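Only the coordinates and a few stated rules stand behind these numbers; no lab work does. Quick caveat: nothing in here was measured; it's all calculated off a predicted structure. Cβ atoms are built from the backbone, for glycine too; each structure is taken alone.
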Structure 1
Amino acid sequence: MTNRSTRFTDRVVIVTGGAGGLGGAITTAFLVEGARVAIFDTNPDAIDRALTELARPEAVMGADVDVRSRDSVTAGVAEVVAAFGGVDILIAAAGGSLGTPRDIDDIEPEHLDLVIDVNIKGTFNCAQAVVPHMKARGGGAIVNFSSIGGRSTSPVTGIPYAAAKAGVLGLTRRLAREVGPDNIRVNAIAPGLFLTGRLQGMFDEMAAKDRDEVLDAIPLHRMPELRECVEPVLFLASDESSYITGAVLDVNGGRFMAG
């Protein structure tokens, strides 16, 4: 049986969006299990706070990286390689609806561009940058973030988000096929509604009937705990899923059940 406290010993992990609520929890979990972790985020203050709270300078670093920019991502990955010697795992968690409007009449071109660029282009840029380093290490694992919003309709998020998260699934499958011979596994997680940051605010602002509709549609009839998203991510990144690639893991309490 795998020793959970050393499951990622000597592994180097990049977590995009790693200074946020969910990304921060993922970063912490990897550190607890022996990894060295690089936080990619666009909020330098949040990165500094995370590094201070974690207080593990030998095992965690931060970089101000905009995943929409290939040059920014490439420079960030180069920093990680210089500091930690390589890259074994990428958790492409940066994304979301990014505060853009939900309803079609309110969506402007810049809203669509932002959501597509961060979720799809950002995921691609990060994968493209780390794959050569994973090949040099003899393999690796990539976990991309889709969403229940990319698998089914959602009352919380709009069309750009749904399109972007569906696109992440296509990206995941095609990338998995391409890099599989190099012993690099590529999977996606599709979380349901985890109430962190902006989503908490959006959920709180929904009409009571809409909130009830969300809960009534979940067979487990409760909102999830943060760890219930973190642990599936670590599973897909670990050797425990060594023969799983090109898959999407739905983590939504049964709200969406794939046929």
Structure 2
Amino acid sequence: MAAFTSFDGTELYYEEEGTGAPVVLLHGLSASTKGNWQEPGIWAALVETHRRVIGLDARGHGRSDKPRDPSAYRDDAMVRDVAALFDHLGLEQTDLVGYSMGAGTALRFAARDRRLRRLVLGGIGGDPAKWGGSEGEARVQRSKRWLAGLEAEDPDAIEDKVARAARRLFEARGNDLQAIAALLRGSRHLADDIDLGNVAAQTLVVCGDKDVSPDKLAAALPHAEALVLGGDHEGVVVNPELARAIASFVSAVEVA
């Protein structure tokens, strides 16, 4: 267990295990290193391949600080946190794996930072050409419904099933609901402001067959392949095939 101070004074928790080439893991919204990577067996699968596995608890999550002001999540704060972690640990030519929210953070990081060898984007996809339009608006509307559930004074009175399910899930995971609400108000969705052509790392885009398609995102990236596994957005995380796919992809030797 370790912590460091990020660019704005926020203290962030990270955990690492193993020796060898580093691989950094970024979890999804309302999850943590433990819930997204360790409990499903992905962490262990990477350690078994003789990697130095590093998991970062994002601001607002896990054991990291949980700001309740939306401004703490603006201006690509989570992307800057990843850069601060790389600087803190002196990481170079590192593999980066993100899931859902973490994949969005990883993609933005990869578009501006050259310290990556391989990149795995899990649980995101769709058509990047529509991220600033219809698909982006759908994400905004979903976030508004989640916010309504998080900020409801009486959770038993929530009528919207999406808002009610989100509230129950975030509570079950032990989240600080005010911090998650601040994140939803302050952070950025996937949008057409990301320069996908600037992502130099070899990339795997992987989604469940009951989630969004990874195909168009993979096609829009310079060096990417798509993979579909069984499961929905939550279920594919515990599919053992995901652990094997990630471990296999980041263990591949580059061919000159």
Structure 3
Amino acid sequence: MKEAPPYPEGHGLLAGKTVVVTAAAGTGIGYATARRCAEEGAQLLLSDRHERRMAESADRIAELTGQKPATFACDVTDDAQVRGLVDAAVSELGHVDVLVNNAGLGGHARVAEMTDEQWQVVLDVTLNGTFRMTRAMLPHMMERGRGAIVNNASVLGWRAQEGQSHYAAAKAGVMAFTRCVAMEAAESGIRVNAVAPSLAMHEFLSKVTPDGLLQDLTAREAFGRAAEPFEIANVIVFLASDLASYMTGEVLAVSSQHA
């Protein structure tokens, strides 16, 4: 199957829910998730550190769904900005039912040539950012006695790929963090899960990936193609919805890679 399936119709899976999505600007999984959440009836707040692209994403979603999301610029490496985002979300939305931790940063570097800065910035955005956002949001959800958090991990948290040790370590950390915080949050009625995509093709990915690598990774997929970002977003929507009411601490691979 080398052609993507038709774009899905909304079924009201998130009707009446409020959702915050980090790194929601651009053309990747974050934007696709925000759009799918809106199409499933959610009231949204988008966050990203790129204010212009974030505003453009909000405008596109408004054109497609008739509902313009609120926005708040935030760098997840800055705890003050993270806490400001949570305060703004509660103020704009009234409360937050769902947090999607999508912010992450990749790159390509072999360990012998990798600098401390290259290692640290990937870990700080991808793993520490997920921690900061979760830490800031949990008290609000705990007070309400309900909520769902969905983290964006990667199959590289399980599988090996040359030049990806920093990214893989960060995503493996997101997986372990997801499992542990789920146990702490369960007593307050909060679910915490993650998705682990293999390859979701979008415009920005091709700009930051070495020549030939995307073709090689695509060849490993059983369907003979990369996922569309909305296909990852569909699983995030499921985990955010009440259909996943008995799931917590789980990491779902969204992948057709050969084992």
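In this comparison of 1, 2, 3, the computed figure 25.8 for mean count of other Cβ atoms within 10 Å over residues 149-156 is attributed to 3.
Can you tell which of 1, 2, 3 yields 21.2 when mean count of other Cβ atoms within 10 Å over residues 13-20 is derived from it?
Going through each structure in turn, the value belongs to 3.
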